[in-house]
Structure I
Amino acid sequence: MTLPSIVTPEFETTIPSTKEKIKFRPFLVKEEKILYIAMSSEDNKSMVDAIKKIMVSCFDSNMDIEKLTFFDFEYLFLQLRAKSVSEISEFSLTHNVEGCEHVNDVSVNIETVEVQFPADAKDVIMITDTVGIKLRYPTINDLSRLENPDVDAIIDLFCDCIVTVFDGDTMFEDYDKKQLREWIENLSQEQFKNITEFFENMPKLQHEIKYTCGGCNEDVKVTLEGLQSFF
């Protein structure tokens, strides 16, 4: 005898960077098992790979997971988690101040968590008065290479995220990564810093929690940042 079919609900959310509407379904038990196995391994790459696999199954097939910015990736998975498990996430927050180490239980509706965009964000960085570069935000794959960052890894990230180099109206596109890397290595410290600031000021999945400590009655603010903060 065939068991009854179960209709999976469908939801819609918005990709933060593009404002594009995207449809998705909650992840199923078999997909949640993939996530729990990855979480138990405590390996960041395994976790990212598991999340990517689940998102490919749950989101509209027109969305290319590999091309999502890292903050779009984090936001969309948080929305998926809200509809699959619960909109409410529970936190135990210790108020670490002199005379008080009270542990406070705080609830957060993760559907209210948003990507915070810097007011002065810009993707064109001028190196000189006429020479500049256009940058893109890194994907989750780009950032996964920076678990133990050194100067070489950072320069590689810069190279991968440069969309184009220009001098006035002239666009330079006929170059390889080796040439681009040498070009970056020949920048001054101040010019290099201008590029670094683009990555330091990227949009972030961020949420401020406000609560009153049950131990000392003090009003507290805590900022959660990045996907892992919400698990």
Structure II
Amino acid sequence: MSQTAPPAKPEVKSWGDFATPFYLSAYPAAEKLNQQLEALILQQEAEGPQNTNRHANRHVTSNQVNIFESHFDIFKDPAAPACILELKKFFLFGIFHAMAETSGYSKEELEQIRVFTDAWYHVTHNGGFISSHNHPNASWSAVYMVNPGNSGENDPRNGVLSFKDPRPTANMYWDPGNDRWQRQFHIGSVNQPMQPGELLVFPSFVLHEVMPYFGDKPRITVAANCSFKRV
């Protein structure tokens, strides 16, 4: 059937239901902070292997390969190194910004919400990856890039953070009507490269993975999961 124009131009409204919010921000003057974070993290990793290191998570899941993972309490120590406390403030800024924009919270309403945060770091070495997962018991998650190592070199998929489409039936049929949708409507996985100093905030329910990383420099990230309670 050939396309024909309507007798009068109709008004067209559009919106995006089932949208999944993502927020990307960059820390001002991140170079100094990242140098401090990298030195601290690599020093802690060097204290010993995963199963004996006092900084390590003793309950590492089986979906990780060639990665050193810290315990999940790095933001809970008020006497933590200054670079960790500085990074914590940036995480909370990004998380609360996402909450305020998606839920329409006022400043006064946000002040009545208490946040509970698990935070940790990953050091990914050559051949390392994290398979697809999400973060139960949290509403918002975030990842901060300290050092991407050799991510993206020679292959844009190298060490990239990849998100899975949360709509389980979205890819049931493909044709020219939907195979070129713009990114905000895209069907399928979305890869998100990250630069040093960037913080990516996303809903914790979204499945994501770190694609296999190949490089001679460690890829270093800090991550956090947040849950909330009104007080």
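Derivation of every value follows stated rules applied to the coordinates shown; laboratory data play no part. Predicted model, so just to flag it, every value in this text is computed and none were measured. Cβ atoms are built from the backbone, for glycine too; each structure is taken alone.
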>> By the measure distance in nm of label points 7 Å out along Cα→Cβ at positions 23 and 199, tell me the structure among I, II with the highest figure.
In response: I
> From which structure (I, II) was distance in nm of label points 7 Å out along Cα→Cβ at positions 47 and 87 calculated, if the value obtained is 1.5?
Replying inline: II
>> When P(r) over Cα pairs in 10 Å bins from 0, in percent is computed for each of I, II, which one produces 6, 25, 28, 23, 13, 4, 1, 0?
In response: I
>> Given a value of -10500 for helix-only ellipticity at 222 nm (-39500 (n - 2.57) for each DSSP H run of 4 or more, over all residues; to 500), calculated from one of I, II, which structure does it belong to?
In response: I
> Here relative contact order in percent (Cα under 8 Å, 6 or more apart) has been calculated and equals 31, so which of I, II was it run on?
Replying inline: II
>> When distance in nm of label points 7 Å out along Cα→Cβ at positions 39 and 183 is compared over structures I, II, which one is greatest?
In response: I
